[in-house]
Structure 1
Amino acid sequence: MADPKIVNEWLNKSDEDFHFADVNLKEGGNFYAQICFHFQQAAEKYLKAFIVAYDLEFEKIHNLVSLLKICSKKESSLSSIFDECDFLSDFYIDTRYPVHWPTEYTKEKALKAKETVLKIAETVKGLLREFK
């Protein structure tokens, strides 16, 4: 079992990404791609906190579905957040690099990203209560 301090460092970094995106969303700017990126990053770090907590295979990847599969080896109930991970996964590439396929980042998409991250955070944090 991992050192609770390290697990909480991951959770704190996750929360920072979440709050950064949330503040920017509330300020009303049009930086929806960047906001979605930070929501994706928060979700990624919540999953990596779980991986670290249970000494699972840590891969330097950003695909949330792949990370969820690693987490699910320890806790099958995490399959309940598959749709959320699938929704956010593309935000890592699409928001950071020029892509040659249609993308559209709107306030509605950013709000949906926020809701999906909240579900991921609630689920993962609930499973990591013993590390607090």
Structure 2
Amino acid sequence: MRRFLVVASALALAGCVTTKDAPNLANLTVDFSWGDTPACGGTKAPAFTVGNIPAETKWLEFQMTDLDAPAFNHGGGTVAYAGSGNIPAGAFSYVGPCPPMPHRYQWTVTALSGGKDVVHGRGKTTKTFP
């Protein structure tokens, strides 16, 4: 049994990527608009504007948290960074907002290296929906 647990644990960890913060971690600026995001039906992320992105960045990772129901996982996505912080609507899929009343949603954006193992910057923004 012990041998099975060790093997199962090793296999579970094999797919994980460990990240470390760069010594000069940037504070990203993040903004977005809900725009025409439908309640209880949106799976395409809104458009974002991300600033102060370090040159070493190759990926931008987006994560949404409902601050009024933090146990619900809305997910997010990762997009390749090619030099522009203007991320178009629908660049990745997620579970859109569906609150019974206005909720506060926080988006966290992380700037990652090409191997997704070094964090070059982080930023957050919070907005209410609807």
- line: Highest-scoring structure on Rg/Rh (Cα atoms, Kirkwood Rh) (candidates 1, 2) is 2
query: Here mean count of other Cβ atoms within 10 Å over residues 20-27 was calculated and came to 15.5; which of the structures 1, 2 was it taken from?
result: 1
message: Going by distance in nm of label points 7 Å out along Cα→Cβ at positions 28 and 60, which of structures 1, 2 comes out largest?
response: 1
- prompt: Given that helix-only ellipticity at 222 nm (-39500 (n - 2.57) for each DSSP H run of 4 or more, over all residues; to 500), derived from a single structure, equals -21500, which label among 1, 2 identifies that structure?
  reply: 1
- prompt: Here distance in nm of label points 7 Å out along Cα→Cβ at positions 92 and 108 has been calculated and equals 2.8, so which of 1, 2 was it run on?
  reply: 1
field: With mean count of other Cβ atoms within 10 Å over residues 36-43 derived as 26.8, matching label from 1, 2
entry: 1
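Readers should treat all values here as calculations from the given coordinates under stated rules, not as data from a laboratory. Because the structure is predicted, anything quoted here is derived from the model rather than measured. Cβ atoms are built from the backbone, for glycine too; each structure is taken alone.
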